[in-house]
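Got some structures for you, see below.
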Structure I
């Protein structure tokens, strides 16, 4: 899966999610807004009712990677779950990490205007077109493997995984560790996925 290239033409992201670029760049808000405007997102409204081109947003990520660096992409990823609502049954780190894929699809819609996952439907159906955040528990270990096959940069995904893990870490845990071996599976190196080991 190529980084920075939408899987399907016409995919969109809601304004709340797009605004994470501004939050993640902190005191460089003016730069963030300039990057967004350069890619056609000059009228950003940070809510779930306004939608913007996924490809334009990915183009902003690519510009940040090229001109500022991956640490900023990580910080933007950390902002994504900060104010996100989680279902009431999510009460531990494993459930939270497993829910990332659902939340991801809830914040994207296709060219026909269909949200890729709508939990208010009587029988919610997950639509395709943006890749996934796959979750796998490591048996008998306080550890999971997250595999990402989406078009977002790996530093951004690592930030999302870290922030969700931290938000729901066990009370006895000192913190969540997220490791990513770029020499193995990494989209930056031409593979289809990035793999992250999450431990607590």
Structure II
């Protein structure tokens, strides 16, 4: 419970820091993405090592992952920083530590992240780093996690853009959340004109 409260406080501080960044904010966008949850690769890396998984080529295949869809909101805060929020849903049997989950259920996830862009929106390709907070609900269980990873925004569709990302989700509530990767691809379109 202490970790969950700490996560809520960190989320509030994160949002307030983002809102205080700049009064000269840029575009807002909304998008949809398709994602894959990969618990298998994370478990293999934790039980051996990343080096071993790379050498043995034992990363999970698509058939070992669980698919889902998300609605994404993004707001450009500065030239090289944006805030993103995502609400995702997927069907799976969530592998909770110490619990024997025997049936598939619906996993609802919400995450709020800061994206540190390597280039400005003047470029067609924008690689970025991701760090944030998140929470999920599976059946009657609630959990919290920290998403950290990398992404790539491709500004090649006029006003719309293609967004690809991969995050490693580190559990905060270790009783109801598990380590896993989430790989996503989506499209985002602006909500209005730039300020």
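Can you say which of I, II returns 14.0 when mean count of other Cβ atoms within 10 Å over residues 113-120 is computed?
Working: I: 14.0; II: 18.0.
Computing mean count of other Cβ atoms within 10 Å over residues 113-120 on every structure in I, II gives 14.0 only for I.
Of the structures labelled I, II, which one yields 9, 36, 38, 16, 1 when P(r) over Cα pairs in 10 Å bins from 0, in percent is computed from its coordinates? Attributed to the structure labelled I. Given a computed value of -5500 for helix-only ellipticity at 222 nm (-39500 (n - 2.57) for each DSSP H run of 4 or more, over all residues; to 500), which structure among I, II does it belong to? Value -5500 for helix-only ellipticity at 222 nm (-39500 (n - 2.57) for each DSSP H run of 4 or more, over all residues; to 500) corresponds to II out of I, II.
Read-outs: derived from the displayed coordinates by stated rules, not from any lab. Note that this is a predicted model, so its numbers are computed, not measured. Cβ atoms are built from the backbone, for glycine too; each structure is taken alone.
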